[in-house]
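Please treat every number below as a calculation from the coordinates, not as lab data. As the structure is a computational prediction, the values presented were derived from the model and not from experiment. Cβ atoms are built from the backbone, for glycine too; each structure is taken alone.
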Structure P
Amino acid sequence: MSTLRAVLFDLDDTLFSTTTFASRARRNAIRAMIEAGLKMDEEEIYRELMEVIREFSSNYPHHFDKLLMRLPLAAQAGTNPALIVAAGVAAYHDTTFRDLVPFEDAVPFLEALRAAGLMTGIVTHGLTSKQADKIVRLGLLPYLDSGAVFISEQLGIAKPNPKIYKAALHALGVAPEEAMHVGDSLSHDIQPPSELGMKTAWIYRSAREGQDLAIKPTHRVADFRELARVLRETYDLALRPF
């Protein structure tokens, strides 16, 4: 029976649905921009916004400014573009405050792991300020070990470089075979830690299309309840039900 001392998690689309949240927030922003005077069909604006995001990345801080630069001037006639952008930003942030929540089984699972004596942490790719903000807003911080949040920008190592997982293991003082990483991306969350000898769990409920199914996780699960069952049966962990 393998000993498991730590379970580490990816953040986006693993502990909460980034894809669902982002789509809702962007839609709300566009509707607010239309209400502020932007004269275009919502779907046309949304398609253009998604193109901006693909070209400049999701971490770019001025999506709405770039969006207005690409839309016809007639769509902005008689308006102050700064107010249209501000309306979009405000609606996006309002959605963040209201709708950013973890998957319903995420916190109970973290609680069960900690009650069973396991270390819990996050290994996430992204900007330090954005990823830290998500962790705090999601209410996850009380369920993570101190010093067990590893953000790619902060470490200077980006997924899928295995070094980010190696740094996490070193900081926690656990051997690769004593740790599991849980994530939604086979290429970023499963293959790199597997190369180090870590156990892995692919949680596929939010997994995007186009994944390399030749990459084999240690465990393949739909949600945290199924993963809890796997941990009980495979690792003899006394996880309380939730």
Structure Q
Amino acid sequence: MAEEWWSLEIPYVILDAVTKRIAGDIVMAERAGRALRKWREFFHASQIEVARRMGVSPSVISDYEKGRRTPGAAFVKRFVEALVEIDEKKGWPTIKKLVKMFQLQHLHAVVDMRELEGGIGFDELLLAVRGIPLTSFALEEKIYGYTVLDSIAAILSLSGNEFIYVMGSTSQRALVFTRVTTGRSPMIAVRVAPIKPAVVVIHGPRRVDYLAVLIAEAERVPLILSTARSVEELVEGLRGLARRA
């Protein structure tokens, strides 16, 4: 059961955390070329494989690794992305290892997490999640991001500080809970959290606990019931918003 979350896709938030660690290590290294080579070899990738992914010749990778060229931020970003793409084709063996090394296992509670630069309205969110409003009020401001959480994993593994982390770069976001039974536990978690989301979406319950609605009303956080047929359909609807925002 502990490995089930790897079966579909590595959550975006985990990839983001891992790639930033790798890029930071390269940028801050005293000898960037050695760091590039270290990470390429750690991913068991050849210069030819990385070059093909980056759209450059292997000699370019060699020049950077030998210190003949100094990598800029754009090159490092493309280099790390190439390593990740190569690892994806292999079934994520190196990324899984790094998650444990960097102690990011708790982030398996995050199914998906995106920022919405242009912002979206409450009605757009409703359409995306096939939602039914459960509170007597709607959200007037725009939403600038969303985080989708596995409710059971989140409640069992996320501390208060980690809960703040999943809020992303703004609290003006939708917090979406999947695998919900009645909605009570997610709303209790929201109530005690130091930062409140702009709106909460719950997916899964056939019957919503009245206490969940009462908490939402008391906290003035709009509560939405998603009727999406599956978590995959729910996430795809949200990603559609991310592509348009």
Structure R
Amino acid sequence: MPANILLVEDEPAIQELIAFNLTQAGHHVLRASTAEAALTLVRNALPDLVLLDWMLPGASGVDIAKRLRSDERTKHVPIIMLTARSDEQDKITGLESGADDYITKPFSPRELLARIKAVLRRRAPQMTDDAVEVQGLKLDPVTHRVTGNGGTIDLGPTEFRLLHFFMTHPERVHSRSQLLDQVWGDHVFVEERTVDVHIRRLRSSLESTGHDALIQTVRGTGYRFSTQQ
């Protein structure tokens, strides 16, 4: 599934090459050459993943990673550090700053795309193309199809994204504001009660196969996707 990737790289040729390969792979790329520009972009819209060069003018990539990890809004955004530093201590420093992975220059586009997919699978599974199945309910992001016990379930685009997020984050309680950030995007300004409307639509669509009970209301908190009653 396409991801919104923030590429923070000050070398124009390297930035262009990486952006080209990410775009070819279907991702949407935002670019920044400095720490200040990167943080401005993050404030405007939360990316699905950050590719972060270590050596930048002004604040370093390590400094940016630490800032992202210390902010409640950005602390869960996956980060891959890009660097020419290959010493073990440098890798440890990068990882301890909050990076999820570390890739040493020069690297092949295939390796970078594989690392991105692996990090998204760990940190943001709703952004991958992997099909998910729970108790006979199956969702395939590639074909955009949902089936329940073999029968087709028709969902609107928002209900599809909502169900995908729930199925890739089972047994966790999510507030309405968290669901808005994760499913609608934190740059979209809609009422929190909008979530309730789409939850009702999703449950209604799942009733025919008996999977509506998987989406549970947690009074005073939000919603949970669970196989436990």
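One of P, Q, R was used to compute relative contact order in percent (Cα under 8 Å, 6 or more apart), and the result was 14. Which label is that? For relative contact order in percent (Cα under 8 Å, 6 or more apart), the value 14 is produced by structure R.
Here Cα Rg over 2.2 N^0.38 Å, for residues 15-142 alone was derived from just one of the structures P, Q, R, and that gives 1.27; the source is P. When distance in nm of label points 7 Å out along Cα→Cβ at positions 95 and 119 is computed across structures P, Q, R, the figure 3.2 traces back to Q. Between structures P, Q, R, the greatest calculated value of FRET efficiency 1/(1 + (r/R0)^6) of positions 111 and 215 (r between Cβ atoms, R0 = 35 Å, to 0.05) is seen in Q.
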